[in-house]
Structure formats: structure tokens, C-alpha cells
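Undergrad: These are the structures, in C-alpha cells.
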Structure 1
């Protein structure tokens, strides 16, 4: 009977050790999980910031490209209007001179 009692004590001690080890491993796993989740959150934040900066830079580049295209189109339209104005001015001057010459003739 004493042998059985000793064996039960050994089994109980071993069970307590296993339970203690399991609790410690559980704490270690939770700590590691917390650390990894913090790293993941930090990495996600950094990634989101980098993506935001990249998107912003792309938007600025696109806006500059569109502005340059519009500027070129506006310059071309301005040149066309200037040429039309010069032609019309020449016709206007000719018409005024002709009118004056006609009135000056008796």
C-alpha cells in the first residue's frame, strides 16, 4: 500500500509539473502572440503610410501631367487666336484705308 501511495505522489508531482509547464508555455505563447500582433500592427501602419505617400505622389504626378497638357492646348489655342486677330486686323486696316480713300476722292 505504501508503494502505491508513493507512486501516486510521484504521478501527482509529475502532473503538477506538467500543468505548471503547460501554464508557462501558455503564458509564453500569449506573450509571443502579443508581440507578433504589435509587430503586425506596426508593419501594417508603416505599409499604409508608404502606400498613402505613393498614392499622393502618383496623384501629384498625374495632376502635373494634366496641367502641362492643358497648358500646351491653351498655348496652341492662343497662337491660333493671335493669327486670326492679325488677319482680321489686316482686313480691318485695309477696309478703313479703302473707306478713307473713297471718301477722299471727289
Structure 2
């Protein structure tokens, strides 16, 4: 008697998993910020949708979900902060006394 294998419940199944994208991106880029990785992820997902001839694009993981995946990889010891940090240059922070800091991540 064979068992039927069904797809697990919950979660959004992306054709390009965020965890794998982060690892692949960092292996090529060396180091990058979470914001830049998420932007690159969006571009990669849009390109994949066009490549597959989809009329609508794939649902992209939210920034928070992407951030959570990065922290899970850090907890697993696969990525870590590189030690490089820069102040944000976004215009909305121009009049702030202390701007938010962007941390760079790399493979462990």
C-alpha cells in the first residue's frame, strides 16, 4: 500500500525560497545589507515570473518574513554580521541627529 504525500499546511510556497536566495546571494556578493538583499530578491522573483510567462508575478516574501529568514540562518550559524556598518542615507532621515545603521551580513 502506497502512502499519498500531500503538501504541508501553512506558509507561502515561493518558487525561490528566501533562505536559499540569501545563501546564494551572499556567496556571490560576499556581503550585503538586509535591505539590498530583499530588493535583489524582489527583482529575482519578478524575473522568474516573466521567464515563466506568468501574467501576474509571484507573491514576494514581506520584508519582515525575509528578515526572519536571515535571523534563522544566523541562528543556524550559516550567516553572520560582517562587522561593517553604515548610516542610512535615505532622505527621510536627513534631519535626524542619529540615523539608523545598516549592518552588512556575510556567510559564516
Structure 3
């Protein structure tokens, strides 16, 4: 039961961090396209914020996949944690692959 409470608190913190980072990401996009403030700083922010946003999004999705599997009836604690961790790891490795090999 303590693990569920801890995961919910982590998920809430991740969601708030995602909100702040995504707002900064949107503002930096407007800095690039509309030209207010400095375009170079906007481009720098926009290209540097993508990996932290995607990493936090994967953490958020992985925690919620665990709760989805619980609702669907998968109860084995080891099997449940392993399956959600596997899905999250695959998603994160895919994001790292895209970030490392597809640069501008």
C-alpha cells in the first residue's frame, strides 16, 4: 500500500513539472515562430527541453500503466512491476534513440 501512495505522489510531482516544462516549451516555440524576445534563445530552449519533457512523460505513462494493469486484474506484484517497468524502459530507450540519432 505504501508503494501506491509513493507512486501517486511521484506522479503528481511529475505532472506539475510536465506542466511547467510544457509551458516553457510552448513559449519557446512562439519565440521561434513569432520572433518576440530572442529567436536564438527560443531555439535553444526548444531543442533542449524535448528530452526532459519526454522523460517525464514516460515516467507519468509508466506509473499510470501500472494502475491500468491493476484495474484489468493483473495482481502479481512482481509481474505487475516488471511489465510496467519493461514498457517504460522501452519507451524511454526509443526516445533516447530518437534524440541521439536524429539531430538537426
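Undergrad: Out of 1, 2, 3, which structure matches 1.07 when Rg/Rh (Cα atoms, Kirkwood Rh) is calculated?
TA: Working: 1: 1.92; 2: 1.07; 3: 1.10.
This figure was derived from 2.
Undergrad: From which structure (1, 2, 3) was helix-only ellipticity at 222 nm (-39500 (n - 2.57) for each DSSP H run of 4 or more, over all residues; to 500) calculated, if the value obtained is -37500? Show your work: numbers first, answer last.
TA: Working: 1: -37500; 2: -13000; 3: -30000.
Computing helix-only ellipticity at 222 nm (-39500 (n - 2.57) for each DSSP H run of 4 or more, over all residues; to 500) on every structure in 1, 2, 3 gives -37500 only for 1.
Every number here is computed from the coordinates shown, using simple stated rules; none is lab data. The shown structure was predicted, so the numbers you read here are calculated from the model rather than taken from an experiment.
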